[in-house]
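Following are the structures in question.
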Structure I
Amino acid sequence: MAHQSLYRTYRPATFAEVVGQEQVTKPLEEAVRSKNIGHAYLFSGSRGLGKTSVARIFADAIGCTGNDLYEIDAASNNSVEDIRTLTEGVYTLPFNSPYKVYILDEVHMLSKGAWNAFLKTLEEPPAHAVFILATTELEKVPETVQSRCQVFEFKKPTRAVLARMVAAVAKKEGYTLAPDAAELIALLADGSYRDALSVLQKVIAGTTDKKLERKEVEATTGAPKRELVHALISALAKGERGGALTAIEKAAKADVDMRLFLELVLEALRATLLIRYAPDLRTSLTEELGADEFAALEAFAKEKGITHATMLAFLTAADRIRYAPIPALPLELAVLELFPEA
């Protein structure tokens, strides 16, 4: 029997359960309290931020039951005929709710003709109709439509928010997630609640241990091993050009994603500099990194090879890696720029 995904299991069911989107949930809650319900809302933001979940919560909060809730995938129902079918049904009264709510996901995929057919309904909707449009590409939604909607932008959660969320979900599932493991999952999720829980589910499925360490996240996801990152940081801290180039070569030969490797290197460089220059952050950094990682980076911080110039060189590498024909090349250039002399 297939298990339900963690994202579906822990999908928020009330406004209070929505994490990190107060700029959306607070106005919607106030609208419900004051009974000041608009006829059209536009939710924008990248994938996995909970746009359709919040749409369902809002529909439920204004008394819309299942019979009067319509969810349409606009990516596959984007023709003029599809929209005409939808709008014809809009004018019939709800079955047993005060409102009929239409959630249109990926609404930017509607054709030009479909938008034109939809616009009149948006301009003169029946009193019982509420439209909630969701999109990952707001710029593709016509201005004429945006101007007729209340627009809400969903923000990507910080890595700290994602790390806390996956740690809390892991605990509910009976697992203990190490802080540095939670941080890596948050990094891999790239600002998506859905992706964070998908990564966690993959890690849980790949282990029989109830204590989830960073090495298990690395093994399950194929993320670069910490030892590869530390090898480069150690060489940079000691000012060893050859050692740094060797560490980059080893990472490349390990067939890891070099962009992700570089991001982990930047994370480690940042933490190393903070450990050296911001002792007041010691407690929070220990919690964020885990005791073992903090101790390793603290040792690197005692060396004088890593400076702001090191960080700048690898930030430049991050800009270059997107266009590099050889992914390791920008990192190698960073090393050569830092240590031009043999």
Structure II
Amino acid sequence: MQTVIITGSAGLIGSEASRFFHAQGFRVIGIDNNMRAYFFGEGASTKWNQEKLEKENEGYKHYAADIRDYAAIEKIFAEYNTSVAAVIHTAAQPSHDWAAREPFTDFGVNATGTLNILEATRHHCPDAVFIFTSTNKVYGDTPNFLPLIETPTRWEVDPKHPFAEHGIDETMSIDQSKHSIFGASKAAADIMVQEYGRYFGMKTGIFRGGCLTGPAHSGAELHGFLAYLILCTVNHKHYNIFGYKGKQVRDNIHSKDLINAFWEFYKAPRPGEVYNMGGSRFANISMLEAISMIEEISGEKLDYTVTDQNRSGDHIWYISDVRKFQQHYPTWKYEYDMRKTITEMIKAALTK
């Protein structure tokens, strides 16, 4: 039986990948020690999702290992060895603000942890397809220097700019910008995954995500804006918007659409390739627009405040140009636009 090892397996993307690959007949090995609860508190714990995976997916095997501990990771990979056909590395410390509190922890999880997973793969299953969830934060605050125009509900790029029609592509530089500590640690990991593809010839793929979202997201104030925004609305909790008049724009890709992209890459890997991956022009929204849509669909009103201070290095406008991936994998298509995603997430939030 072919095996897939998934790090961060109880998180949003990891759990979606676990269910998908289980349905494809893979033996699924999950690695997740619920550090999300350490980062953001018990309200962001993924334990509920781990238990759901174990209950609903026969044969799913869970290891509560820390990816910073190479001996523990190496032991897991040695157990399954060359049966491993794919490694999907989603485990991360994902917050700008939190990273600045504990830079050693952030770098240990994001950079050293990634190196550990790469090395374990190289030594035990070098032919496995290795998929890494990077982030658009590797570009730092460079997107903020695009020519932006303010509209009543959002910021937009000047229509004359090359990125206006389709979004930001992979040609944007990752140099000479403020990344945040989080963005810097993810950039280190991103480049290392590229290098293992180009230097060692491993089948690595790097997906620089916009906002990844879906009903399995354990949203918290410091990470997972759409999930947390919905939770605050349906539970009548106050929400704080940090800067940019609430008009900051994000593209959002549903976890199922992302995993379908992973599957396309798995079937025909391109070693060391980098893809911007998000909702693109198909699914993007500003904070104010998201609030309006959530209120309309849920029938609830959100109590919120817009502060003057933005998060350091945060993007004003970011939309992913996914045409490179679409050119390489033309059968891949979106299933979830913003309305469909938000409707599903509201239903999920009301059952939690």
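Read-outs: derived from the displayed coordinates by stated rules, not from any lab. All values reported here derive from a predicted model rather than from experimental measurement. Cβ atoms are built from the backbone, for glycine too; each structure is taken alone.
Tabulated data for the structure shown
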| item | result |
| --- | --- |
| Structure responsible for 18, with relative contact order in percent (Cα under 8 Å, 6 or more apart) calculated and labels I, II on offer | II |
| Entry that produces 23.5 once mean count of other Cβ atoms within 10 Å over residues 26-33 is calculated, selected from I, II | II |
| For 19.1, 57 (Rg and Dmax of the Cα atoms in Å, calculated) the corresponding structure among I, II | II |
| Comparison of I, II by mean count of other Cβ atoms within 10 Å over residues 162-169 - largest value held by | I |
| Read-out semi-axes √(5λ) of the Cα gyration tensor in Å, for residues 66-177 alone, computed value 33, 19, 13, structure in I, II | I |
| Source structure (of I, II) for helix-only ellipticity at 222 nm (-39500 (n - 2.57) for each DSSP H run of 4 or more, over all residues; to 500), computed value -11500 | II |
